Structure P
Amino acid sequence: MRPLQQRLLPDNSEVVDGRLRIGGCDLIDLAAEFGTPLFVYDEAHLRARCREAVAAFGPHVAYASKAFLCKAMARLAHEEGMKIDVATGGELHVALAAGVPANRLVMHGNNKSMLELRMAIDNGVGRIVVDSFDEMDRLDEIHANTGVVPKVLLRLTPGVEAHTHEFIATGQDDSKFGFTVSSGAAGEAVARASASASVELVGVHAHIGSQVFVVSSFAKAVAVIAEVAAPYGLPEMSIGGGLGVAYVADDQAPEISDWGRAVRDACRSAGVTATVSAEPGRSIVASAAVTLYTVGTVKRLPGIRTYVAVDGGMSDNPRPVLYGSGYETFLPRDVGAERPEVARVVGKHCESGDVLVRDAPVPDDLRVGDILGTPVTGAYGHSMGSNYNKVLRQAVVFVADGDARLVVRRETYDDLLRLDL
């Protein structure tokens, strides 16, 4: 099989004497310095995607931090003009700790606790996206006790079927998220919030799913929610996030700018006069990073398959296990090498299903001790990671202009005992 396609690597990747550098840093050297597994993010790539999002949707566009969040990432997105979308009290806490002003935060979540809502309101979060009538009841109670009137958007479920995995499709009627348009719940919610003294309704929100490649799906959602909101003259509308990215050679994904144009065209067609925003996450961070592993075992089973076991696995990238997601592989020591063999790249966890790449093209000289890379791992790897089997959580470095800075340190064994009593 052909060498890894350059387009799957971060923007600032280059090959020097056969070895891959990102942001001017040699990946083999990074693995030696920081250990593996290791997430390596191209900082300039991150900044470029943030700027593209702001150009496409304006200053109200919010980075969906669930894709990848640490203090350094929150600061970076804020510095580049993005708001931050947080979905839990934990994400809110990290964003605030990073110094992001509360009025630049958007609070999401389909089951916000009273504690989370109070935390958001007490800190002066800019927008709360309300997801249920029960949440409206909680906001009524908070208002009765504090008198504070938060600005809110209502999350509407438009009944648009995004062509993606069922676990990450959220816009269809059968969903745990939002007020369903077809049932009349959306109209009832807008009417209640408009008349409420507990909240200031400023807009509507929709999110049809993740890893969506067809931008016309977003246009359909715009048409539906615009019709619901039209009688109320609300000043804001968010189309959510979900733009897909290319993970493997056969994938073709639209750019953020393409997405922005499609949404703007749909808004014009629907007569939308509200300020329109979006919440990209995966499309900001996914292709900005690679994960580096050390090969510990190469097990060839004649007539069956070859297993390549690395020092990570489902604890740093659960997407293949959860969604059957595909990834590519490469050797940073020879990134341009042909990959004639097919192996199953597996992790070190006590699960037969601990598979990172089911059918990975690999060079025929792959050996124990090699550093193995998987590209496009910047979204939903570190953020969905776990300590299964008490494996230590991985370090994260940002690289730029030949310098690597540690933004998340690797856990230690003592960290595993920190919460034990």
Structure Q
Amino acid sequence: MTMHSVPVSPGIDWVGAIDWSLRDFHGYATPRGTTYNAYLVRGNGKTALVDTVKLPFVDELLSRITSIMDPAKVDLIVVNHVEPDHNSGLREVMRAMPNARVVASATGVKGVAEYHDGLAVDAVGADDVIDLGGRTLRFLPMPMVHWPDSMFTYVAESKTLLPNDAFGQHMASSQRFADEVGLDLALAELTIYYANILMPLGTQVAKAVEKLVATGWELDVVAPSHGVIWRGDALAAAVETYGRLTAGETREKIVIAFSTMWGSTKILADAIADGIAEDGVEVAVYDLADSSIAAITRQLLDARALLLGSPTLHHGMLYRVAGYLQYLSGLKPKGKLAGTFGSFGWSSGACKQMTAQLEAIGFELPFEPFTQKYKPTAEDVQAAREWGQQFARAVRER
């Protein structure tokens, strides 16, 4: 069965693959699956394939290309990024396109060679233009958006930017455009993707946007390598959202994430949340036993504080809390307050461990941990409410 391509803009078609089953991406829960987007750019004389797909999806890619043309007649393959979800299928794609020249950024050339056992491809940079015959490809290396090899490809005549992971979302859909799936959903997925993949690179992403603006390139379409494509009013909304995300804008909000053994730490979490809400600050509460850490991290993105709770087990924190701290250590949230709380029985220690790791990540901890032995009394619950209220006041003052 031949799968079909989808027109994106003049001379450009989506020929990627839909991964309906993906539920985890580097520990980031992906309940909606994802896509591996690739684009066929056709000029009057030559044709280029921009990006490939994850190895198990090569047949789907080639089937979509076949709905337009013979894959063997493709002249150029552009590797915008060497991460395996875009590059692991490269060799198989090249076998179907034996005459195609392959290009990547200078760093990407090294990455392709290392990933594919010495495979040699050509380097392109900001000064290079490849003419396909009335349709040209321009390139903009974008190191650390989000790997050193990352690159944007631009088709001036179609006013279309192909920025690989930038502006992406993990979302499988039969529709290809943000305005088709619904703008609110597309922006929500854009934000959770940014929070869980690009958060530690906010400065680099902001510089990339400035670099892109400086080119003067006109944009009608931005077609990323995951999720849906941005055009029209949806494109303007995505660019505005990226501006807020890279600026690190926050609001008066506190995230509480906790794990519990016998329910005491949950009682404290609920009391702390009540105190925060009573003081007029937004609060979001998550039990790490049944909440997606990707969803928690998205809420943390625009929050001003994280309160982390755990009972003590074997002189330390529960493994779910430790796992979330490890996850956060890679994302390196900036400019946020934190606090720790929890119950203990015959031995304490969880708060000490959590505090040390939060400080190492870069959180500011303005108050002492809230700890309580065994089941909270009414007095303990009131004290926990007041502990939450002091964080609410600190958040309003920032």
- For Cα Rg over 2.2 N^0.38 Å, which of P, Q scores largest? Q
- For relative contact order in percent (Cα under 8 Å, 6 or more apart), which of P, Q scores largest? P
- Item | Origin of the value -8000, where helix-only ellipticity at 222 nm (-39500 (n - 2.57) for each DSSP H run of 4 or more, over all residues; to 500) was derived from one of P, Q | P
- Comparing distance in nm of label points 7 Å out along Cα→Cβ at positions 235 and 251 across structures P, Q, which is largest? P
- For the read-out distance in nm of label points 7 Å out along Cα→Cβ at positions 83 and 363, a value of 4.7 was computed from one structure; give its label from P, Q. P
- Task: Identify which of structures P, Q gives the largest calculated value of mean count of other Cβ atoms within 10 Å over residues 91-98.
- Result: P
- Message: I have 7.3 for distance in nm of label points 7 Å out along Cα→Cβ at positions 131 and 371, calculated from one of the structures P, Q. Which structure is it?
- Response: Q
- Identify the structure, out of P, Q, from whose coordinates log10 I(q)/I(0) by the Debye sum over Cα atoms at q = 0.18, 0.25 Å⁻¹, for residues 59-154 alone was calculated to give -0.73, -1.29. P
- Could you tell me which structure in P, Q was used to calculate distance in nm of label points 7 Å out along Cα→Cβ at positions 179 and 219 as 2.8? P
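Each value in this text was obtained by applying a stated rule to the coordinates, not by laboratory testing. What you are looking at is a predicted structure, and each value in this text was computed from that prediction instead of being measured. Cβ atoms are built from the backbone, for glycine too; each structure is taken alone.
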